[in-house]
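I've put the structures underneath this note.
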Structure P
Amino acid sequence: MSRRKKHPRWYFSLRSPYSWFAYRDLAERYPDVLDTIEWIPYWEPDEESTRLLAEAGVTLPVMPMHRAKNFYILRDARRWAHARGWTVTWPVDRAPHWEVSHLAYLAAAEASRGKEFVALAYRARWNQGRDLAERQTIADIAEELGLDPAVADSVDDAGLRAKGVECLVSAYHDDAFGVPFFVNGREGFWGAERVSAFVAAVRGDTWDGETDAPFPVPATAKPA
């Protein structure tokens with residue numbers, strides 16, 4: 001993948017509640033943009049993917065999450081969802097292995113069902129509280145899409161593993177350090193609060209400076 005692609009794109013994670021929030025805003029408010037941008041998965045790599053990344057000279061800016069940050073995200077995500085009127089069933093990740101779901105996404109995308117896979121994966125994780133590291137969860141999603149349940153075994157496919165590493169290398173070259181991360185030209189936008197800024201850039205509009213966060217933004221004094 002080239003370092004500077006011209007096509008607008010977003011890096012999303014099936015793990016992140018903030019990626020889910022951004023996905024819903026794009027799907028419900030800006031479906032025209034969601035349909036035209038490139039979708040690239042991003043996740044915390046396992047040992048094998050980390051080894052392949054190292055061979056490519058890439059070290060992702062991924063660090064173990066501090067306990068305090070984890071609890072903050074839990075509270076903040078619930079606050080965000082409540083403000084939007086969304087129902088969340090918080091999942092329990094018993095043995096997180098994010099290649100299982102993200103490489104399955106790549107397999108579904110090869111069958112032209114990638115976007116539908118993401119929708120069902122987010123539903124499974126955030127509405128049903130299911131574990132996306134469980135192959136049965138992925139097999140159920142595949143069957144609902146009319147795909148071979150063997151999509152759940154994509155993590156064992158060397159070709160899909162290599163393609164997944166290409167996605168992570170692309171993120172590295174785009175300076176993505178978290179998700180959701182959006183890129184338009186040379187401009188990067190990080191976080192669910194920057195969906196409208198990214199949309200404005202893609203459409204060639206001027207961003208109005210408003211945040212996408214569902215909380216009141218306190219008025220600030222205008223400079224003299």
Structure Q
Amino acid sequence: MRHAAEHARTRTRERRHRLAVEAARLIAEHGVRDYHQAKLKAAARLGENDDHDLPRNHEVEAALREYQRLFRGDQQPQQLRHRRDAALEAMRFLARFEPRLVGAVLDGTADEHTAICLHVHADTVEQVLVFLADNAIPFDQRARQVRLDRTRVEEFPVLLFSADGLAFDLTVLTREQLRQAPLDRSGEHAMQRASLAMLERRLLEEEIDAFDGLPPIPPMRT
């Protein structure tokens with residue numbers, strides 16, 4: 001009995017790992033950015049009909065990082081840095097709305113399919129709409145449900161636009177949301193987010209680390 005139970009647990013772990021790896025591949029190769037959708041597509045592709053025991057988001061993220069390391073190691077870091085630099089410029093531009101960087105550009109899994117996701121904060125969405133219009137930035141407006149805490153889910157405006165060939169995704173939150181971050185994909189933890197100052201500091205640290213990794217400059221010949 002004990003052996004059978006252990007065998008069942010092993011099969012479940014292996015199944016979850018296969019699904020996480022396939023979901024990561026779909027995210028990396030086809031730009032499926034919604035983790036739950038990627039898991040469902042992975043289950044369908046692998047012929048897994050039971051979607052009640054899908055891998056957790058952190059398992060998919062770990063598989064995605066490993067996929068990028070193995071197959072995109074020469075491209076993904078540059079794509080990530082390009083988007084972080086663009087995020088920095090956008091956050092300076094949107095400074096009056098106290099932007100916060102969220103999502104794959106912040107957590108390091110961004111690639112060529114990834115939009116730069118920002119939370120901006122205003123008393124009304126019209127303030128952001130007028131600002132974009134005054135700066136001649138065309139955009140599409142949609143809506144997104146955001147889990148504020150374990151009991152509250154509310155719908156907020158989303159503004160989508162492109163600049164310099166990159167996609168931007170702005171969720172317009174109220175200023176009171178600055179005090180407490182919404183929950184992440186798991187619905188259990190506060191979402192990671194970075195202010196302008198935090199992003200500036202991170203990029204500076206990356207530049208210092210990269211400089212430290214350079215080979216020493218050879219001495220000048222006299």
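Could you figure out which one of P, Q the value 1.8 for distance in nm of label points 7 Å out along Cα→Cβ at positions 155 and 187 was computed from? The value was obtained from structure Q.
Structures P, Q were shown, and percent of Cα pairs over 33 Å apart at 27 was computed from Q. Calculating relative contact order in percent (Cα under 8 Å, 6 or more apart) for structures P, Q picks out P as the one with the greatest value.
Read-outs: derived from the displayed coordinates by stated rules, not from any lab. Source: prediction; values computed, not measured. Cβ atoms are built from the backbone, for glycine too; each structure is taken alone.
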